[in-house]
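Trainee: Structures follow.
Computed from the coordinates by the stated procedures, all read-outs in this text should not be read as laboratory data. Every value quoted in this text rests on a predicted model; they were computed, and no experiment measured them. Cβ atoms are built from the backbone, for glycine too; each structure is taken alone.
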Structure I
Amino acid sequence: MSYYRWRAFVFCAGLWICTATTTIPAARTRQSPALVAEAGDAVPASRGGTAHRFRIASSILNETRHVLIVLPSSYSQSAAARRYPVTVVLDGESLVPVVAAVSDELSRNGQIPESVIVGIANVEGGDFLASNTKRVHDLTPPGLSVSGSGRSEGGDLFLDFIEQEVLPAVDRQFRTAAPRILIGHSSGAILATYAAATRSTYRAVVSLDAPVQLDASWLAKKLTARAAAPAIPLRYASLEAKFGWQDGEWAALVKAAPASWMLYREHLPLEGHETVPMLGAYLGLRQLFSDFSRFAVGDATTMSVLPYYAKVGAALGTSVTPPKRVLQDVVDDLLSEGRGAAARDAYNMLVLGYGAPANGAAILARIAEVERRPPPAETVEALLAAPSPTPEEARAYIGDWVGDVWMGPDEPRTGKQTLRIRVENGKVIGEILDATSSAERQVRRVQYLRVTPTGLTWGNLNGMRPRGVMMFEGKLDGDTLAGDSRWGGIDFRLPDGSRQPPLHFSFRRVPGKL
């Protein structure tokens, strides 16, 4: 028995139950071929949802095949207008539970989009060796030999089956659209890499331990050739344990790839060929959708968050629904900024994508109240865009100021923080230097700096929430610059409605530091 046939036997024997039947209603559209729900009870695929089993009569393959569908958690709550990406999983009988769990974890945390998972069963029935022979035929591209197969196998035909029959049926019967993601392991990763090299259907491809080195790196040359030719954007990740890319071949791919491509490769030394799917799928999906992640927003102002996701959608060739957590925060932050109309738009997007929240009535009442107010006189964007003072205007403050920032009266004064005002290329720069346990100091560039009639005010956009500018308003008294903080650009309140107590600060000029 070849290594690939043995691997399929193990996977199939241990996890075949994930193809159990379901009671999902029959298809709404009667076009042919269609996904036909099979009678029986649904079985949990994983913490990521429930796998429902369908059959489809394929005229391309001239046989009936089984397809597994896992719907995302928001599917039943979201509006009818929302459509979801599709994640196609080869070897669905073994990989659907893994991908469903990974996708659920990442999407719940706002790191990848929710998607409808479509698992294509490749090994079925009790005769595992015979079934695996069919599997190798389906998953091997013509021109390549895998596990002693011929060079005229059915990989292209199998991709036609997925693209021309399965995906159209899924689109008719579920609320799905672009982008399409393809995930494959072992022989499935061979076909996934081949699809990345020859098809335009899939915007993102995750290859799990593909033996790319077969036939003098035939697959690598295919994908590199596509990279060198005009092509639509592609995101491709190779996660490797036993097999994978040769370093030279990967370097050639990276060199040939256009700027619109996203390439990621990682070797997982503590994984084996049979254990790589869980960690590999997690890392691959997380990396290929790194621009979608809520962590990618960084220190962006609230008003720039939704336009940012519009750009992410453009990069993926479709519109995207931002992560639920992002939309919830945007609604709350816009209300803190006094922008009721923008908050209502963000709230409507939240409801369309994920359903109305439990506290929806309270949020709508707050939106209505903010909408009745006049426009905010001070905005975060205006503060961050304000020009710095000229060197002449800031002359009295140029140099180092050492002191402390505190909230409670009992907090110790250590003098370990420095405010530095300096001139660089004719521009006044403000920096905060924080002492650390080492001899080095952490440096934070000041984003807002203004000379006032009584002193100096500086501030930065809060790196967490609320998304306001933390302003330090100092009054100069001799060689001492002291004062309190406040939130700029927002009206931030604690849960009980009170304002947050201010921070206090006091800095003293360091003699001779100019």
Structure II
Amino acid sequence: MKRLCLALIGIANVCLAVESAQGAGLQYNEQYRPQYHFSPPSKWMNDPNGLVFLDGEYHLFYQYHPYSTVWGPMHWGHAVSKDMVNWENLPIALYPDEHGAIFSGSAVYDQNNTSGLGTAAHPPLVAIYTNHNVAAEKSGSIDFQNQSMAYSLDKGRSWIKYSANPVLKNPGSRDFRDPKVSWFEAGKKWIMTLAVGDHVAFYSSTDLKNWVHESDFGRDLGAHEGVWECPDLIAMTIEGEGVHKYVLLVSVNPGGPNGGSATQYFIGDFDGHEFVLDSNLRSRLQRTPSHDAVTSALWVDYGTDDYAGVTWSGVPDSDGRRLFLGWMSNWAYARKVPSEQWRGAMTLPREINLVRTPRGLELHSAPVAELASLRSSMTHIGKQIVKSEIDLTKAAQRGSGLLELELNLDTKSADLTTLEFANSDGQKTVFRINKALQRYELDRSKSGAVDFHERFAGEQFAPTPTAATTSTLRVFVDRSSIEIFINQGETVMTAIEFPSAPYNKISLKANKPIELKAGAIYDLRPIWNNK
């Protein structure tokens, strides 16, 4: 009977794999479905996992529940791309096993075969992930999350679970998860960055199998309203200086600057043993009862819908970029969004840069250059004075609602500058530069379906970091999302939305005359075959 059950499970898994890779692809034209952001063929998706580049392919694994559109027993879904823009869905990579569900983690190319799981001629691709044992959790145990490993010898198309899992056992913490592994060349060892409740723990290994605790970071720093998740330690070079620093990404849920989940970051140094925060940041990020979400952390994205983002490993030095992807939703309402066959999408892939500003070092984000391949047409917007309002609608050619907008504005005379996207049903999303209150505002309260959760419709805010009067805006609009990159990614605001029809009206307004120096609007093509 046991063999029969296992055989039936195997057949079911094969059927799921075929559906994920092929049949469900016909669903990409349903209402609200993103047309140039990655979303699963069907069912539930959350965190990006195992981002790794190998032999010309960007691998995207992700938290996936193939049986429902709400969160459930986690698998690793899988897709690959040559350019981070056009994706091919592949069969499910990792299924739950006797150790538990497959929670978040990372993947690395073990080029020198330090693990011994491949050969010198055929090094393995290695995934390190959290097993979450639901049965142990329900029994009252607190050590139900452990780190396990799987490996692939065929470029990620099939996976073998390591026979001696778990490779890192829980020392006694309810939250012990989301390993992000990277190679530390100076010490000739692997570093695992792990989320442990209210802090990050660093472990090291020479073979990916045996791990030693090195240090902890963060109990008294940053945003702490919720649990810490999905950390990522990234070696970076300060733009234009050649000076090396480390950036530590940490997602927190709840505790974001606009409620719910969001991703904060820290800047410092790492010596293979411990991460030390830059001294000029300590006073700002010191944990105190008076700190709120905006002032207690540096945020990757001030919008409500960029969470659990991590970077690709294995990107060649000849490329030189640090490439980032996040889950485009928020745990406050992710289970309630009004999509039917699918739930969850990824942000646009982004290049992150460490930039020295008058305020100190900051992490800036920009859409990857490869996204230009989506442009199907371009309309130039000429230099002009905006006395009160101008209509940019005529610049949109196809009216499909898939667009990229670039504007270069001089707003020194206006206290309030407004960019509005609307449709024929009277629904709209509004972005404002509010100089009087020194903040950016994103208002989706009238964007369409908003009543599925009480916290969805509220306005979102981000501080304006400078008193500069020139603003560059780069805005991407898909069927159910808007991403706004301000001043070359100095500030980013990402939000999902659910209009009943595509936005086909664009207007720019100001309470006093401003100068539109230059602009362009691009119609974008979908990445999915909707036939």
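Trainee: Identify which of structures I, II gives the largest calculated value of mean count of other Cβ atoms within 10 Å over residues 322-329.
Mentor: Details: I: 21.1; II: 25.4.
Going through I, II one by one, mean count of other Cβ atoms within 10 Å over residues 322-329 is largest in II.
Trainee: Identify the structure, out of I, II, from whose coordinates percent of Cα pairs over 32 Å apart was calculated to give 42.
Mentor: For percent of Cα pairs over 32 Å apart, the value 42 is produced by structure II.
Trainee: To test your reading of the models, identify which of I, II gives -2000 for helix-only ellipticity at 222 nm (-39500 (n - 2.57) for each DSSP H run of 4 or more, over all residues; to 500) when calculated.
Mentor: On the way: I: -10000; II: -2000.
Derived from the structure labelled II.
Trainee: Assuming 0.85 is FRET efficiency 1/(1 + (r/R0)^6) of positions 66 and 354 (r between Cβ atoms, R0 = 41 Å, to 0.05) as calculated from a single structure, say which of I, II it is. Please list the in-between numbers first.
Mentor: Details: I: 0.85; II: 0.60.
The read-out was computed on structure I.
Trainee: Output the label of whichever structure in I, II has the greatest value of relative contact order in percent (Cα under 8 Å, 6 or more apart). It would help to have the intermediate numbers written out before the result.
Mentor: On the way: I: 10; II: 14.
For this comparison of relative contact order in percent (Cα under 8 Å, 6 or more apart), the top structure is II.
Trainee: For structures I, II, calculate FRET efficiency 1/(1 + (r/R0)^6) of positions 34 and 338 (r between Cβ atoms, R0 = 25 Å, to 0.05) and state which one comes out highest.
Mentor: Values: I: 0.00; II: 0.95.
The maximum falls on structure II.
Trainee: For distance in nm of label points 7 Å out along Cα→Cβ at positions 106 and 266, find whichever of I, II sits highest and give me its label.
Mentor: Working: I: 1.0; II: 1.5.
Going through I, II one by one, distance in nm of label points 7 Å out along Cα→Cβ at positions 106 and 266 is largest in II.
Trainee: Here distance in nm of label points 7 Å out along Cα→Cβ at positions 50 and 362 was calculated and came to 3.7; which of the structures I, II was it taken from? If you can, show how the numbers build up before the last one.
Mentor: Values: I: 3.1; II: 3.7.
Among I, II, the structure yielding 3.7 for distance in nm of label points 7 Å out along Cα→Cβ at positions 50 and 362 is II.
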